[in-house]
1. Tell me which structure, out of P, Q, gives -35000 once helix-only ellipticity at 222 nm (-39500 (n - 2.57) for each DSSP H run of 4 or more, over all residues; to 500) is calculated.
2. Kindly point out which one of P, Q the value 36, 6, 4 was derived from, the read-out being semi-axes √(5λ) of the Cα gyration tensor in Å.
Structure P
Amino acid sequence: MLLTAYFLIWPAISAAILAILCVTLWKDIRAARRGGQSMI
């Protein structure tokens, strides 16, 4: 039962972490464009 719950919850946790990373990256890109800087 515990293993089944792990396999069902793991993709949701991974998707949440990916979403947080993407939102943070988008904010950094917008801030760099506003400041006239390059991300690289």
Structure Q
Amino acid sequence: MIRTTLTALVAGTLALTAAACNTVEGAGEDLQSASNTVEEEI
């Protein structure tokens, strides 16, 4: 029972971590795009 619970907890944590990495990467790309647009306008 403890092993199953621990496995589910670890799997959930890994899934959330992977989703967070994708979100941060996407936010970084958005900021870079906005920065390039502002730089071109200046």
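A short reminder: the numbers here are calculations on the coordinates, not readings from a lab. These numbers come from a predicted model, not from an experiment.
1. Numbers: P: -31000; Q: -35000.
This figure was derived from Q.
2. Working: P: 36, 6, 4; Q: 41, 4, 4.
Matching structure: P.
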